[in-house]
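Quick heads-up: structures coming right below.
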Structure P
């Protein structure tokens, strides 16, 4: 573990001193999300600072002990390679973009061993890929960044992540990354040291509200598009939930109880587009994610995004993104 970090500060919160500081281990993988990592570690630093005590000790590990580079290009120093950990450790794997390329057998085997030794294990952002490879997510509620949920399901079809900020399921702790890591660690501080310290840490982070575990990672459809027309939101939600299926717009209007003419008018007035174009853009965005984050063949991506013809899919993809899906998948984008 690192030497204890207890920075000096003006604000102070009195808490009962712990018998022993809680050990937190961060296993950092190449291309990790720096935002997820710092959003997790800063609440621990602030808790130590506010109390003037060593409530938490943390250390950073990597597969070989070498420094790792974040997805933004910044290099982070590593304390030591993966190895022995204190019995009371909470271990968090932090990953980021292209997580399937950062997962290694050595790290996943090590995480499995820590789990079997009774450690609490967790993940930040896309670290759930490593937990899945370690075989410890089955039967547990878990999450990862929303952008990676669809590719994750393609890699691990027997696992079903939830789209929420964070999850706490016995000894498995996961979060969607970004600022959600702060929400998870605020909850852990609350559970161990109570609401007064948790609120003080929240205020120091300028995190205006403690979001709950089950809050969604993404804004609601109505908030995203800036309208609250109930009928339009119902259509958009239907589209999002049925991207893999062939969608007949006449059947949609019948199922949702609106006319085709009314639906066309709502899209034109609020979104300046047509239902058909909006649905196509949703499918192409999903396809782009799958091509970037998985090794799925183009024909399988086309099917997964509701296209009956790979040729038609390729044509639409090229028109939208300026290159063929094959070239994009090969790294041309």
Structure Q
């Protein structure tokens, strides 16, 4: 188990310089999901008494009611990895026609999800995904097998005009699709996954010498595939994971997609974490740098999402927001990271 070492707020680099105005609304979103839990009831109730425009009061709130803990990896190291993700905008059609030839699918009926914790409490949080073969549960098909079989026919939500955009949408976990024929924009939210492990296509290309270290951003991967279109299927199929979506209406375009916590993500205040090490909903202070730079990025974030590639205690995926500019930042982000977990003081400690 990773080490949690109690520290003081003065140990958090950049704590005093973080403008916390947009943190309070993001924390209140977390409280929608965790506010009824015993350890969070009191602090969540107090969060609604704070003026969200008063940065001094917000900072005082966290300093008064939380204890920061420095998080280390299981091997004792305190440095990990920060990557980025965003909500992209794709263009699509309700029917397969013209350039709209790549489908995005809803969850198939034969996908089984088994919560192992019901039988084995020590496996809390682990779910087995597969399908029935007679009376046996067997692994669900890989990406290559799904694409080759055509088994998802009839489960299409929309057809989009770019196979790479569709693939990267799976990695992001959610996105918006503009449908010109109706003028509507819908959100595709993560519904489920085929149970196969996520494999980075950037790592696949690096291991084969097709890209050099430091050249595996999403932009550079796209450029390589555009130059080598005959290898598209090979590269995409190197990732056996396959993501299924559900359609959601967008009532408020300023709201981000819902993360694993079930609340809308806040641009540059929400992160995806490994819930085996960081509790979903908790505030987390991150010390990293902006993409491709040494410019400090030291901010209080909310652990409101998870991801197939987010594994380890000192690991975070930074949500940049919606659109091309957010995508530019997310695609380049691969920075060193340190994290501190903030947990609420319990009544006997809350003086």
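Nothing in this text is a laboratory measurement; each read-out follows from the coordinates by a stated rule. Note that the structure is predicted; figures quoted are calculated from it, not measured. Cβ atoms are built from the backbone, for glycine too; each structure is taken alone.
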Query raised in the report: If you work out mean count of other Cβ atoms within 10 Å over residues 253-260 for P, Q, which one comes out largest?
Result: Q
Query raised in the report: If helix-only ellipticity at 222 nm (-39500 (n - 2.57) for each DSSP H run of 4 or more, over all residues; to 500) is computed to be -6500, which of P, Q is the source?
Result: Q
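If distance in nm of label points 7 Å out along Cα→Cβ at positions 13 and 237 is calculated from each of P, Q, which structure is the one that comes out at 3.6?
P
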Report summary line: Taking Cα Rg over 2.2 N^0.38 Å for each of P, Q, the highest value is that of structure P
Report task. Identify the structure, out of P, Q, from whose coordinates relative contact order in percent (Cα under 8 Å, 6 or more apart) was calculated to give 26. Result -> Q
Query raised in the report: A value of 1.6 was derived for distance in nm of label points 7 Å out along Cα→Cβ at positions 109 and 141; which structure in P, Q was it taken from?
Result: Q
Query - FRET efficiency 1/(1 + (r/R0)^6) of positions 21 and 293 (r between Cβ atoms, R0 = 25 Å, to 0.05) - highest-scoring structure of P, Q - result: Q
